[in-house]
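Next up: some structures, all given as structure tokens.
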Structure I
Amino acid sequence: MSLHAAIRLPDRDLDLVLDVASGRTLAVLGPNGAGKSSSLSAVAGLLRPESGEIRLDDRVVFSDSGSGRSQWVPPHDRGVALLAQEARLFPHLSVCDNVAFGPRSTGMRRGQSREAARRWLAEVDGVDLGRRRPSALSGGQAQRVALARALAAQPRLLLLDEPLSALDVDAAPALRQLLRRVLRDRTTVLVTHDILDAVLLADDVAVVEGGRVIEQGPTSQVLTRPTSAFAARIAGLNLVRGVARGTSVVTVTGLRVEGLTDEPLQEGQEAVAVFTPSAVSVFRRPPEGSPRNVIAAQVTELEPHGHQVRVRTPHLSADVTPAAVAELGLAPGTPVVLSVKASEVAVYGV
């Protein structure tokens, strides 16, 4: 099952195209209000685009060119299952009957549908929950049951809208590992804010901003060689965008960062320089010697980052030890000099 979705909703400033190959998982990343959930609702049939086309394999489930001719397949006939942040289980049904709802609604007999439900509960390690009511479940248990209910309907396409965001830190890792197992070889679109979800669950990543797909490709490529500020930020990388000048990237404000490139760049073409915050050194005065990249800046924020402290400035971020923060007397507003070796910077065209 493959997905092609060209969705246009002018009233929501949404105009994007998503493509998912059969058996692959696409993670959709982007800031709040970017249009991620609206896109899933359109694919599921809960929201009707003003124009565009949504196609599952060769079957068109929505089409409207704006010429007066349109095609619309209702949600229940699309073969699509949507799992949202909240489990939304039927409170009056047992867990087993919740999961059996999908097979039962297709005409399967009660006994067969319950047997199917037990099989899917086994898939999500929830057999012992079968007789409980949703009110007796923890958040993690409820989401596992909701996943089983979605899969029991045998959807051709699975849509996951931040399924881990409502879970506590203890429940999320277990469900993430469960998703990693059950999503294998399933065509899935996963909306998430968590970089770990994209790394562990997704084959491909699409970055959505302002209702547009601004970057899409294999997960490893997007997260190690991002071309958008958002992708770089969630990947924990510094990204400087500008134009190529030799092996350097120069921004419109004159900031210049030199690095290494795998392929020759045309002078003046759009390019980015990407490097990790751990590669950036922080000084109070210009360092001795002749480092290639030395940038004067001002600290805007200090935040814990594992066993280190992330020093943020308007241009770049750096990771330093708590001892270095104290020794340098760093605080918001402190003027600093940042230095990064050219050998730590990857420069590539976009």
Structure II
Amino acid sequence: MPDTWQQKLQRGLLQAWTHRGLVSHLLWPLSLLYRLLTWMHRLAYALGVTQVRRVPAVVIVVGNVVAGGAGKTPTVMALVQHLRARNLQVGVISRGYGRAEPSSCLEVQTDSQPHSVGDEPLLIRRTTQVPVFVAPTRYVAAMALLARYPQTQIVVCDDGLQHYALHRDLEVCVFDDRGIGNNRQLPAGPLREPWPRTPLARAGQRKERLLVLHTGSHPAFAGYTANRALANFATRRDGTQVALDTLTQAGEKPLLAVAGIAQPESFFAMLRAISLPLVQTMALPDHYDFHSFPHNIYEGYRIICTEKDAAKLWLVAPDALAVPLQFEPDPAFFTALDATLSSPHGHKTS
């Protein structure tokens, strides 16, 4: 499948954002305008001109300041699993990117369709088994979740670090190996807001209530780290598992790896790192819906995909295999998280 112009543009920008070259310099005037608009947006909340709404629960927002995927969803799932291990009642909210009806407020069920609720909320629901709600605004999603599950103590917001309308008690900012790139704001660089964050950029949030988590192998600056590795098995549509090493046996179909995520090459590299002989790879746009996925391309191949893509891909290629990501933040991260949630500056969770 040939690359679309959007994919080519995305790759070009990602490359340009690693340094301050010609493309970055040409886009710099636009980044000044973007910076002014985002500064005015934050100022409105900091001055109280625009309302910040609270909900009757502790709110943790997981997001990033760098455009593109950095590991937010795996971080959300790791947080939820840690908090549930502490016997806390947890729910998750999201806008549900790519939904067919983005103005609706829905509870995500394990049998929900990805086009109705979004691929990432569906993955979170199936993996963690906690209540997940999607809505056009995080406040609406949070209130719907709390109305349906009033015992909820902690609401984890998947993305939304720049969505200041919802008060948060703790922020988790996720970075990968790109760090902050060329340290310029969009579109001359990858930053959605300045880094390090200024008091205004925090829109009234306390500095000590921000945790930085690096999901890559080579952190660009100080913060907590997480280990990422693929499981040694893949999951079929019916939930059964198949060992990856059996896919290399004689008589097995050649392997085709597909990924509709922000950085598909990272998935392919992880597959190769565990010695899977990929005959072909297919990088697709982030949140690709697979409706137009051509049958003549994958016939004769055994398809391997990410967990995020699986729910959509299984609708057209039911024999595809999804390889789970094993994501483990350093224990020190959870120690800091627990200490922050129990501090006297905010709600206590125990």
Query raised in the report: Comparing relative contact order in percent (Cα under 8 Å, 6 or more apart) across structures I, II, which is largest?
Result: II
Report summary line: Matching -9500 (helix-only ellipticity at 222 nm (-39500 (n - 2.57) for each DSSP H run of 4 or more, over all residues; to 500), computed) against labels I, II points to structure II
Query raised in the report: Ranked by distance in nm of label points 7 Å out along Cα→Cβ at positions 168 and 224, which of I, II sits at the highest value?
Result: I
Report task. Work out which structure the value 32 belongs to, where percent of Cα pairs over 32 Å apart was derived from one of I, II. Result -> II
Report summary line: Working back from 14.9 (mean projected area of the Cα convex hull in nm², for residues 56-247 alone, computed), options I, II, answer is structure I
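Bear in mind these aren't lab numbers, they're just calculated from the coordinates by the rules spelled out. Keep in mind that this is a model prediction, so the values were computed, not measured. Cβ atoms are built from the backbone, for glycine too; each structure is taken alone.
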